[in-house]
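Every number in this text was worked out from the coordinates using simple rules, so none of it is lab data. Fair warning: this is a prediction, and the values are worked out from it, not measured in the lab. Cβ atoms are built from the backbone, for glycine too; each structure is taken alone.
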Structure P
Amino acid sequence: MTTDASVAPPVAAPPPKPPTAKAIPRRSNGSRLRSVLRHALLIAAAFVMLYPLLWMVASSLRPDNQIFSSYGIFVNTFDTSHYPDGWNALARPFGSYLLNSAIVVLGAIVGNLVSCSMAAYAFARLEFPFKRTAFAIMLLTIMLPVHVVIVPQYILWANLGLINTFVPLIAPKLLATDAFFIFLMVQFIRGIPRELDEAARIDGAGHARIFLRIILPLMTPALATTAIFTFIWTWNDFFTQLIFLTDPDKYTVPVALRSFIDAQENSSFGSLFAMSVVSLVPIFLAFLLGQRYLIQGIATTGGK
């Protein structure tokens, strides 16, 4: 009995094919053209909006006789003397007006953060009579222009003898008078699960502890948004500060810039533009440092 010695070797399995990448759809020429035109339009619009600012910066570095002779943003002859001249042009150094504005802004930020957050918690979590009516009235105050309430406010502070002090600019912020920030925080608190409040209440926490230990730490984006907007609006506020501040030593930056022109017979616009650039630096820094919180706060409150 014979056996066949020639045994066929096992056939190796073919190697697996490498996964093929999905074909990336190619954009048509029409879509590319629309994208280029869209970006070009956005860049042109951004340049138009930034042009006055760029021209002011360039004018602060030009000699006085060249400021209004050129409307371009390129500087041929640099003249940095406007900055030291403008800093000492008024009765006091410009730094004192920056300090006055910083005091007012800091008081306004603290007042809005404390009072508006407490009012928002009350509207979002507490139950009390006429809650909806009070909330509606609070929202209606957003539509009131400042010119409507400035006269009775002036009479009130004048009777209290507080005109020409920082109190009329800071004290109203401690009374939750900015309805926009209350509404923004209410929308944010409504997005926080109530289960967290109930769990804390089971542990014996009251409203004060719930607000301080649970709600307030979760409101960081809304609080940062409130602080940034309060900083920008208060720093740029001219009308209210002009009404309540009459002593030049108490002037803030916007009022000082206005009196900057009145203080000189031949107005030096170069020095004025230089101090305007200096006054814009804190706003840019506040926006750049808080941009992430600002976008996050607006996005989270708007989606509730």
Structure Q
Amino acid sequence: MQLLNFWESGTLRLGVKQAEGILDVAAALHSVPERAAEAVPATLRELLDGGEAALGRLREFVGNLPVQGEGAFYKEEDSLEFAPFVADPGKIICIGLNYRRHAEETGMPLPEYPILFSKFTNSLAGHGMEVPLPGTTQKVDYEAELGIVIGRTAKNVSEEEALDAVFGYFAANDLSARDLQTRTSQWLAGKSCDRFAPAGPYVVTKDEVENPGLLRIRSSVNGEVRQDSNTSDMIFNCQQIISYISGCMTLTPGDIILTGTPEGVVMGYPPEQQIYLQPGDEVTVEIEKLGSLTNRMIADKA
């Protein structure tokens, strides 16, 4: 399933991408008898907390919807105001220098262990949302990344069991203020600016992604391709990342992991060729099977 959150009259609503359009789950639930909708999750948080059983109930409900009245609960995707699909993650954990050719372009050695850093919920942004460029930085960079949403509690899981903890995958842009990032040995300042973690448009359930380690990943700025790689270039694959993190901290449903970016970021260019993001620039991240995420940069009005 391809799932998303969108705003409707100030309310966050769960959507399911279908051939007919985006199914408004809450509207559909109101259209059927009460018993037929019993225990069907109406929000993504309910879905995550309910685990596989809740996902199964949602699949069954969507599959059995009557054709009549469909216009009342299907939305045109282009008309939606997308929201972050996990509005309340307990953690946003990111992996640094996790693609071989990206490490090479930055002149840094391949890490022996996954490099962990964090973002916070203020950095989340949905597909189509504008991203303000802070006045405190002149070097905002794009980073196309494969994202993971955790679907069940995971503590000290093995690599063999790690993908069992996954709910789904998504496209993300780990925007980075390089001048703030490199002021100190800790990257946090350059990574956690407002809306610096666009993600979406959808979270795609893991059954639709056979192998997360074999997906084409690209980014473009104003239509010009900047990154074009494959998740097979990861130094640490998704299984290794989840297993390693779960040995450091307990992962819970809704936690988000950003798995690193391939080569082609501005920081990897020779200094004379580095042109960082400016107001008006439009950045698109595309990942095979997961869709395209687009956000426009604007000047910070604060």
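Thinking only about relative contact order in percent (Cα under 8 Å, 6 or more apart), which of P, Q has the largest value?
Details: P: 28; Q: 23.
Comparing P, Q, the top value of relative contact order in percent (Cα under 8 Å, 6 or more apart) belongs to P.
One of P, Q was used to compute mean projected area of the Cα convex hull in nm², for residues 106-185 alone, and the answer was 7.6. Which one was it?
On the way: P: 5.9; Q: 7.6.
Checking each candidate, the match is Q.
For the read-out helix-only ellipticity at 222 nm (-39500 (n - 2.57) for each DSSP H run of 4 or more, over all residues; to 500), a value of -4500 was computed from one structure; give its label from P, Q. Don't skip to the end; give the middle numbers.
On the way: P: -20000; Q: -4500.
It was calculated from structure Q.
If Rg and Dmax of the Cα atoms in Å comes out at 19.3, 65 when worked out from the coordinates, which of P, Q was used? Mind showing how you got there, number by number?
Details: P: 30.7, 130; Q: 19.3, 65.
Structure of origin is Q.
Work out which structure the value 4.9 belongs to, where distance in nm of label points 7 Å out along Cα→Cβ at positions 146 and 202 was derived from one of P, Q. Could you put the intermediate results ahead of the total?
Values: P: 4.9; Q: 1.8.
For distance in nm of label points 7 Å out along Cα→Cβ at positions 146 and 202, the value 4.9 is produced by structure P.
One of P, Q was used to compute log10 I(q)/I(0) by the Debye sum over Cα atoms at q = 0.21, 0.27, 0.28, 0.30 Å⁻¹, for residues 42-97 alone, and the answer was -1.05, -1.13, -1.14, -1.15. Which one was it? Numbers along the way, then the final one.
On the way: P: -0.82, -1.00, -1.03, -1.10; Q: -1.05, -1.13, -1.14, -1.15.
Computing log10 I(q)/I(0) by the Debye sum over Cα atoms at q = 0.21, 0.27, 0.28, 0.30 Å⁻¹, for residues 42-97 alone on every structure in P, Q gives -1.05, -1.13, -1.14, -1.15 only for Q.
Ranked on distance in nm of label points 7 Å out along Cα→Cβ at positions 66 and 274, which label among P, Q comes first with the largest value?
Working: P: 1.5; Q: 6.2.
Of structures P, Q, the maximum of distance in nm of label points 7 Å out along Cα→Cβ at positions 66 and 274 occurs in Q.
Given a value of 0.70 for FRET efficiency 1/(1 + (r/R0)^6) of positions 210 and 282 (r between Cβ atoms, R0 = 35 Å, to 0.05), point me to the structure among P, Q it was derived from.
Working: P: 0.50; Q: 0.70.
Computing FRET efficiency 1/(1 + (r/R0)^6) of positions 210 and 282 (r between Cβ atoms, R0 = 35 Å, to 0.05) on every structure in P, Q gives 0.70 only for Q.
Upon calculation of mean count of other Cβ atoms within 10 Å over residues 122-129 from the atomic coordinates, which of the structures P, Q produces 21.0? Provide the component values of the computation, followed by the final result.
Values: P: 13.0; Q: 21.0.
The structure behind it is Q.
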